[in-house]
Structure 1
Amino acid sequence: MKTTKWSLQELNYVCDYHPFRVCGTPNPNKNQDTYRIMDMKDPTSHNFQRNLAYFQGVLLAFFRSFPEFINFPVVNIAIIPSSTAGNSSVALTSIISHLNLNLGPRLIYNPDFLVRTKSIPSAHNGGARSAQIHLDSIEVKARINGDLPMILLDDVYTTGSSMAACEQLLRNAGVKKLYKLVLGKTV
């Protein structure tokens with residue numbers, strides 16, 4: 001894992017992510033983490049369960065090192081929404097459930113913390129990579145206790161536009177302490 005301790009200022013991430021393709025051609029730098037993350041995006045993949053278990057284990061160890069669990073009985077967690085309105089990440093919601101089973105129900109996840117209200121073209125398929133497109137299509141639809149720390153979770157971080165937009169929306173909703181966590185950071 002790349003991040004060794006939690007940071008409020010920095011992006012917390014599990015591994016470097018080398019995209020499968022770069023400019024339409026196969027990426028010679030793709031590695032096992034590339035395949036793990038690609039499998040996490042497709043619940044029908046024959047390696048989905050194996051790679052889900054891998055990330056569940058890595059994140060369980062990561063969360064056990066999280067100092068906020070010492071000071072707070074619960075921590076909010078929000079998932080950056082899919083580009084398609086109404087869709088959610090099966091992998092990320094499964095990871096949160098696994099963490100709650102193994103750490104005690106200490107993560108408060110509400111799918112209404114961040115809701116995609118209008119579908120947008122997926123960035124990895126050529127969609128725009130601007131924060132504004134996310135600000136125009138995502139809303140906070142749940143009441144948030146801003147005194148609790150919030151973890152903002154996503155699978156892949158590339159340009160940071162969706163992360164920046166969701167961070168802004170959550171801070172506008174009252175979140176004071178926000179940690180950004182992704183499975184893979186694009187290199």
Structure 2
Amino acid sequence: MKSDFSYIIKTVRRSRRLRLAVHHDGRVVITKPYFLSKAAAEAFLRSKTEWVKAKLEHFKNMPAPLVRPHNRQDYLKHKEEARALVISRLEYFNRFYNFKYQRISIRDQKTRWGSCSRTGNLNFSYRLLELTPAAADYIIVHELCHLREMNHSVRFWGLVSKTVPDYERLRRELRGRIV
């Protein structure tokens with residue numbers, strides 16, 4: 001397919017549907033299930049061309065990523081510092097919520113600031129150290145609140161707003177800013 005932008009088609013065995021992603025660095029990636037043809041993936045991309053162009057233009061106008069690329073040594077050097085920050089802030093905020101959590105992991109995540117598993121494990125990127133204290137607190141509270149609401153419902157955002165009333169501004173500030 002000839003288009004105004006380059007793209008990559010990845011075939012993923014576990015994938016059950018087509019997925020289209022436009023990254024802040026201009027990469028356009030189509031992920032397709034193994035049973036779907038390349039032609040079907042390209043037809044899907046053609047149907048989304050205007051959306052892709054709009055996203056590419058959006059990212060062109062955004063400031064440079066907030067977090068710079070790191071390597072394994074950076075991760076190992078700062079992992080325990082990040083763990084100390086997360087634990088202290090979790091203890092502080094959990095005084096308001098009193099939620100039970102299991103394990104806390106600090107990871108070298110490339111696409112997420114944090115996550116929460118159904119079993120109550122909380123995972124955070126060590127790159128939280130590079131954020132403003134308010135942004136790091138927002139992410140920690142966000143994952144903490146997922147212990148009660150495993151979704152982004154009105155109830156979930158109500159929980160977040162108890163301790164981070166300006167969460168909407170912080171969320172906008174962080175959107176698309178991890179590399």
Given -9500 for helix-only ellipticity at 222 nm (-39500 (n - 2.57) for each DSSP H run of 4 or more, over all residues; to 500), calculated: source structure among 1, 2 = 1
note = Calculated from one of 1, 2, FRET efficiency 1/(1 + (r/R0)^6) of positions 122 and 146 (r between Cβ atoms, R0 = 25 Å, to 0.05) reads 1.00, and the structure in question is 2
request  = Determine which structure produced the value 27 for relative contact order in percent (Cα under 8 Å, 6 or more apart), calculated from the coordinates; the candidates are 1, 2.
outcome  = 1
key: Which of 1, 2 leads on Rg/Rh (Cα atoms, Kirkwood Rh), largest value   = 2
request  = Give the label, chosen from 1, 2, of the structure having the highest value of mean count of other Cβ atoms within 10 Å over residues 74-81.
outcome  = 1
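Any read-out appearing in this document is the output of simple, stated calculations on the displayed coordinates, not a laboratory observation. Worth saying up front: this structure is predicted, and the values here are computed from it rather than measured. Cβ atoms are built from the backbone, for glycine too; each structure is taken alone.
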